[in-house]
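What follows are several structures.
All of the numbers you see were taken from the coordinates with simple rules; none came from a lab. What you see is a predicted model; the values in this text were computed from it and never measured. Cβ atoms are built from the backbone, for glycine too; each structure is taken alone.
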Structure 1
Amino acid sequence: MISWKWKIRALTLRPSLDALTNVVATVHWDIVIIEEDNTEIVVNSGYTYLTPPADGSQFVAYENLTEQECINWIKQVLGPVRTTEYESEAEHRVLLKQGVVAQNTTTFPWSA
C-alpha cells in the first residue's frame, strides 16, 4: 500500500539559551510518499523556525524529544491552513499513484 508521512530530516540546535541547553531552533522536514517497496519519494520539504517557550515550562529536553513532538511543532507554526495544504497535496499524490484520482486529458475518442 502506498502511504505518506512527515519525516524529520535535521534539527538545528542552540547549545544554550538562557538556562536551557540543546534548544531546538529549527526543524528541517520532508513530506514523503512511501512506495509499496518502502522507497521514499520527497513530495515537499522545508524548515520551520521555532520560538522557545517564554518561561521554559513547556521546554522538552533534547534527550526526551520525539519525532512526533517535532511534527507537532511544525504544524503549530504552519497553522491549520498550511498544514492541511501540505497534507492534502501528499494525499492527492498518493491517490494519483494508485490511479484513483481523475486526471485531465486532451485526447478525445472522437479525435482519433
Structure 2
Amino acid sequence: MTRADIVTVDIERKLHEKLVKEAKDNDVSLRKYVNELLLAEMQKNELLAKHIPKIEKISVDDDRVILKDNIKNRIAEIIIQKGELLCQLCNQKDCVHIGFVFSLPELAGLKVQNLH
C-alpha cells in the first residue's frame, strides 16, 4: 500500500481511545482494526439496503425475533433452538431472514452459538 492509498480521518479522542483499546485487545494494529470494522459496517449496510424493502423487523425478544417478509407476504419467526437461530418460516438455520437478524443491533442481547 502506498501513501496515495491512505487518507486521514478526524475522530473524537474518546472514540480513538476505545478503538485503540479494542485493537490491542484483538491483537491487531489500529489501522487494520478500524478498516475491518468499517468494512463490516459497510457490508451490513449494503445487506440492509438490499433487503430493507423486502424484510422489516417487527419485534425482538430475549428468545426470538419477528420479521415481516414483504416478498412472501408472511411473518418470519426466528427462534433460538439449542443455542442456534432457526427461521421457522424457512425451517433453516441459514436463510435471508437469519442474515437479516444478524445485521440487527438488538442481536447483541441474544444468546446464540451461530453468531459468526
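Check the numbers for Cα Rg over 2.2 N^0.38 Å, for residues 18-73 alone across 1, 2 and tell me which is largest.
Evaluating Cα Rg over 2.2 N^0.38 Å, for residues 18-73 alone on every structure, the highest lands on 2.
Between 1, 2, which one scores greatest on FRET efficiency 1/(1 + (r/R0)^6) of positions 2 and 42 (r between Cβ atoms, R0 = 25 Å, to 0.05)?
Going through 1, 2 one by one, FRET efficiency 1/(1 + (r/R0)^6) of positions 2 and 42 (r between Cβ atoms, R0 = 25 Å, to 0.05) peaks for structure 1.
Of the structures 1, 2, report the one carrying the highest value of distance in nm of label points 7 Å out along Cα→Cβ at positions 26 and 66.
Evaluating distance in nm of label points 7 Å out along Cα→Cβ at positions 26 and 66 on every structure, the highest lands on 2.
With distance in nm of label points 7 Å out along Cα→Cβ at positions 10 and 50 computed per structure, which member of 1, 2 shows the largest figure?
Evaluating distance in nm of label points 7 Å out along Cα→Cβ at positions 10 and 50 on every structure, the highest lands on 2.
With relative contact order in percent (Cα under 8 Å, 6 or more apart) computed per structure, which member of 1, 2 shows the largest figure?
Between 1, 2, the highest calculated value is found for 1.
Of the structures labelled 1, 2, which one yields 1.2 when distance in nm of label points 7 Å out along Cα→Cβ at positions 82 and 98 is computed from its coordinates?
Clearly, the read-out refers to 2.
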